[in-house]
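Peer 1: Next up: the structures, one after another.
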Structure P
Amino acid sequence: MIYIELFLTFLKIGTFSFGGGYGMISLIREQMLEKAWLSEEELLNMIAVAESTPGPIAVNMATFVGSSQGGIAGALLATLGVVLPSFIIILLISVFIKNLLKLAPVSAFLGGVRPVVIALILSTSLTMLITAALGTASFSGRISFDVRAVFVFALIAVLVPICKKLFKKRPSPAVVILASAVLGILVYGVI
C-alpha cells in the first residue's frame, strides 16, 4: 500500500540522514528515483519549490512527494515519517543526557560525520547543476545543453557579488530566488 511505503521510505530518510535538510537531499533523490515517484527533472523542480516555500526543505519535500503519491493522507504520513526520528532523538537527548556534545564519543562521531555530510551536499549540488545545465544526471544519457539555464545561473552568479558590493551586504536568499524565478520566466518565455 502506498501509504505504508511513503511512511517507511521517509522514516528511513529521516533516520539515516545527517546534516539537516540539505544532507537529506541525496537520500531523498536516491529513493524518489529508485521508486520512480519522481523523474530527475521533477525532483529538481520539487527541490526548487521546497526551497522557496517556508519551512525545512526535507519536510517540504516529504509533504510534496507524499501529496503527489497519496494525496493528503500521503502528505501527512510522509511528513510524519521524515520528522519522527529527529523528534524521538531530540526528546531522548533532552530527557536522558545532559551535556551530550561534551562527551568524547559524541564529539568524535560528529567530527567523522561532518565531512561526509558536506560531501553528500556537494555531490547532490553538482548532480543538480549538471542536470539543470545538460538535461541529464549522467554522461551516458542524451545530453541536451540548456543554454537558458546556464545563462540564468551565470547572471545570478554575477549579480549576487555586484549587489553585495553596492549594498555592502549579501542579498537575501528570498530575493535571489525571486530574481531567479523572474529571470526564468523571462528567459524561458512563459509570459
Structure Q
Amino acid sequence: MAATNNKGKLREILQLLPVGVELKTLGDIGFTGDIPEPYETFEENAATKAHTIHTFCGLNVFAEDSGICVPVLDGAPGVHSARYAGEPKDDGRNLVKLADAMWGKENRDAYYKAVICLIWNDKEYYFEGTCHGTLAEEPRGNGGFGYDPLFIPFGYTETFGELPDEVKNKLSHRGEAVRKMIAFIQEQGK
C-alpha cells in the first residue's frame, strides 16, 4: 500500500517493483483525504502519512517524503519542496522559484533526499536514499517531474528531465530508498 496521490512518485515506484507485485493506492482503499505534512523533517512527514493510512486501512503501508536540498540556500527547498512557491502546490512555479534563487550563484551543488517509512506487521522501518548533483542554469527536458529539469546527477551532463526513466531510476534518491525497502520485504518472506 503506497500512501501517496503523487502520480509521478507512483509511476517511478511502480517501475521499480519486481514483476508480479501488486501495489494498492489511496484510491484503491477509498482514502480521499489530504494528509498534512507539518513537520520539518522528511522522516516525521513520512511517518505521519504512513500511520494515517495504516490506521485507516490496517494494511502494511509505506509513505515517502522527499525533496531537493541546496546547501547554498541553507538546504532549501528541502522538506518544503512541494510547496516551495506557496499554495496551491505547483511544480512549474516551484521550478521557476528555485531557478531564480540560484541566479548568479557559483556553487550549484544540490541533492535529492527521500525517506520511506514502512509499517510492516505493525512495526515502523525507515529507508533513505540520496542523489547528489548540480543545478542547471535553466530547466532542460520534459521527463520526470518536480525539479528534475534542473537537476544534473554527478557523472552526467543531462538533467533528470532529459535522462530516460530507467537511468533516472538507477540513480535517484527514490530508487535507492525503494530498492532498500524491497530488499527488506523480500528478506521478511524467507
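Bear in mind these aren't lab numbers, they're just calculated from the coordinates by the rules spelled out. This is a predicted model, so every value here is computed, not measured. Cβ atoms are built from the backbone, for glycine too; each structure is taken alone.
Peer 1: Computing distance in nm of label points 7 Å out along Cα→Cβ at positions 30 and 46 for each of P, Q, which one ends up highest? Write down the numbers at each step before the final one.
Peer 2: Values: P: 1.6; Q: 3.0.
Structure Q comes out on top.
Peer 1: Among the shown structures P, Q, from which was the value 16.1 of mean count of other Cβ atoms within 10 Å over residues 6-13 calculated?
Peer 2: Numbers: P: 22.0; Q: 16.1.
Corresponding structure: Q.
Peer 1: With distance in nm of label points 7 Å out along Cα→Cβ at positions 78 and 126 computed per structure, which member of P, Q shows the largest figure?
Peer 2: Values: P: 2.8; Q: 1.5.
The structure with the largest value is P.
Peer 1: To continue, here is another question. If log10 I(q)/I(0) by the Debye sum over Cα atoms at q = 0.14 Å⁻¹ computes to -0.95, which of P, Q did it come from? Each step should come with its number before you reach the end.
Peer 2: Values: P: -0.95; Q: -0.77.
Value -0.95 for log10 I(q)/I(0) by the Debye sum over Cα atoms at q = 0.14 Å⁻¹ corresponds to P out of P, Q.
Peer 1: Matching task: -10000 is the computed value of helix-only ellipticity at 222 nm (-39500 (n - 2.57) for each DSSP H run of 4 or more, over all residues; to 500). Pick the structure from P, Q.
Peer 2: On the way: P: -27500; Q: -10000.
Answer for the origin of the read-out: Q.
Peer 1: Also: Tell me which structure, out of P, Q, gives 0.55 once FRET efficiency 1/(1 + (r/R0)^6) of positions 22 and 158 (r between Cβ atoms, R0 = 25 Å, to 0.05) is calculated.
Peer 2: Values: P: 0.55; Q: 0.15.
The read-out was computed on structure P.
Peer 1: Here is a follow-up. Taking distance in nm of label points 7 Å out along Cα→Cβ at positions 102 and 174 from the coordinates of each of P, Q, which one would give 3.9? Mind showing how you got there, number by number?
Peer 2: On the way: P: 3.9; Q: 1.8.
Value 3.9 for distance in nm of label points 7 Å out along Cα→Cβ at positions 102 and 174 corresponds to P out of P, Q.
Peer 1: Of the structures labelled P, Q, which one yields 0.8 when distance in nm of label points 7 Å out along Cα→Cβ at positions 62 and 86 is computed from its coordinates? Let's see the in-between values first.
Peer 2: On the way: P: 0.8; Q: 3.6.
Answer by label: P.
Peer 1: Sticking with this structure for a sec: Given a value of 4.0 for distance in nm of label points 7 Å out along Cα→Cβ at positions 110 and 182, calculated from one of P, Q, which structure does it belong to? All intermediate terms of the calculation are to be shown ahead of the outcome.
Peer 2: Values: P: 4.0; Q: 2.6.
Derived from P, not from the others.
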